[in-house]
Structure I
């Protein structure tokens, strides 16, 4: 028999139903191994190639997931995406990427547009300009969703984060053990659990060593490099901290620039430490001491969690997954 090799032809030649052939090709537990082998052998002999589009229509699956993040250019998120894509490929899925640019309205617009069946699930790291918990409480009832890095609390789904409190406590102690007593804090993500946990780690370490957590030593992040630079210069001029702990890598260039313009020597006059996955951190002058998050592993683990939901597995698993960050000591703290 010549012509197109499809499931119907396989069924005719084997004298079994189309449904049986389909289940055998998908390794269904309903079909005996003997029948599966007959179907697989004939499919191989006839060079049968499944039609993924038809399969997707039958299963009502798009074989696509969405990743919604604040910024692709951020080194942390680019590494996370690589981790997500590795898992998606293993499952034969495509990945759509959306950037919110820290805009909660845009974030909502993207997610709402995906509820019409365009994707099978969503991985998201939320925007920092607004706390949007109630929206996501409702969203997880409508579509499989997993949070990574920037998450909301008390929502019934998987979250993949890092040990923000512990690593911030340890990093602050590193500065204290390096002789610092007046440690300024550059505060970002203050509306999100990650930002608050980082600040709590800093604050508790300071208190544990009898050091003051002074309001005039805290600078809040603004989405404007020039304003951040001016605020850090004002911090140095008015308060002369002997160390600066940055909770965001976006503060790094303004901090280095402020030191350069004010002719402050790093680490002799002031020590610098920051959360950052920048590969160039070791190339800065001096090299930057960083808290480096396992970005690839976070994306990888988050994608695995999403596919657990999609495949209805992992019921009863711990939904709050916490990975370890690493303090990498370099010249900016005298390390």
Structure II
């Protein structure tokens, strides 16, 4: 498979503009698990000076390296790694791998994109302007992006209570800033021991401003059989192979997204780098708008009455403000 896109046309980087931005990510078995890794990297190349990928040794049938190399950009640098989920259990290998990629970056600001997260080209100038504006403001540790979590296909996304609306995806190049927990966010961890990624004691939330930019999250957009395969892989990194096998024992081979009419329809534009991926969407017949599905399947959170009620309150009464939101950052106004 070859990834093709004029990813550096209209490059935003200007010589002598005073700010250097690095992009970074981690991944393993990206091609066989249907990650849009090429689209993710390409969406940032016009913005960043370099893009570092911590690439874990994958299965023999995985072609992630070939896909990334086919992009053909000299900005991309691959750091080969080996995952050890015994040494880094409970999902913390994800944070460990993120830190490996982060440590290899040389920019003033570090843009973090997970393998299923994509930037919109309209937001790139905004991100660069924010990086320039806060380069010398040491009160700002990072920037928070707005999230669009797509579900099932490219026409539906989650506004349900419990789905994070914002998260830190750009941080200052500071050795005390580390990935946290299962790599969802970042924290300031002085004298980090290199292992305790879930420990909050002695850590500090980052002081962040809004990036005024979006993350298009496609982690829940896969053919149903690929979605279930990905869920199994993720479970292994969190609970180990034995427990994962127990959890999925007797589970269907295909993931059931449930009725899509309980999500929100998306009518705006997607990032241009996603055009080919979206055009290849070929599992529409396996999805359903209402009704349908297995009679014995467990309902997803967003289908349950409690979460539907909380979502209604958030969207109709609170103007989109989440109830009891958990944040790994302190939002400051700038």
Structure III
């Protein structure tokens, strides 16, 4: 029987714990599952809620910090110091697993020892709203070569994982280490890539694996300054993987060029869209352009930069009115060039 250690860090989320723990322990037949709740010195009654759950179920343990240690240290405590099952899961107290998620993940990892971790589709739900209907019957699984999967991440410069849907082989987690304290907002993607540099990656098809709660307290940012910070964190994360796993990445130079170019294009796209949407007063356009320069010398040759310069010539006030006529420079540079020529002929 496979064993699974589930680490649930908690800070002021005690009111979510019962539902979270129930999703871990219920309907996971055929597995030996243990739960560790780590309360990071919550100022409310979260620790009491955790202890009440542990008193009712011997599969649950609780640790309570006397002083707040932060989320990264709390994660690593559970993953590296406590977890001793065949597989380990890090699950935020405000998220949940889909019924049978651990059974499906353990079956994949049992069948494919070359896979270091596996994931599936997460379902997002709004805080305060109902859970979406989840699919619980898998249609199969696939195991991607780790190097191939890792290269896709560098080409896209984004992650494809939310977090609660991941199950990691504990031996590999210990081998590669824990979350990087230098990456408080991009530690997840850096972790998955570091794991993929050492092993293959499994994906569960057909079934949903976790529920991810969306609310104002999520670590992710949606404001415009936060979007720039997100790009910066991603750059640091990808560079960290290149540094830590250089001996495992035979095409490191190509991967570096791919991700730096992609991130520069992301930044410039956000900059020129600020003109389309009349948001230049709140979008840090100059900082986005500067970031593109940090990523890629010669960024001025990118189509996104040319698109930005055209909008700057038109002006922030006029551009929103002409935006419906503008096609993305990335999607169709030729048609945007024709639009630009016609706009010049009109002499607006």
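Taken together, the values in this text are just the output of simple stated rules run on the coordinates, not laboratory data. Fair warning: this is a prediction, and the values are worked out from it, not measured in the lab. Cβ atoms are built from the backbone, for glycine too; each structure is taken alone.
Remarks
- Structures I, II, III were shown, and log10 I(q)/I(0) by the Debye sum over Cα atoms at q = 0.07, 0.08, 0.15 Å⁻¹ at -0.28, -0.37, -1.46 was computed from II.
- Structures I, II, III were compared on distance in nm of label points 7 Å out along Cα→Cβ at positions 37 and 101, and the highest value belongs to I.
- Of structures I, II, III, the largest value of FRET efficiency 1/(1 + (r/R0)^6) of positions 85 and 237 (r between Cβ atoms, R0 = 30 Å, to 0.05) belongs to II.
- Computing distance in nm of label points 7 Å out along Cα→Cβ at positions 29 and 261 across structures I, II, III gives 5.2 for structure III.
- Structure from which 1.5 was derived, distance in nm of label points 7 Å out along Cα→Cβ at positions 21 and 213, options I, II, III: III
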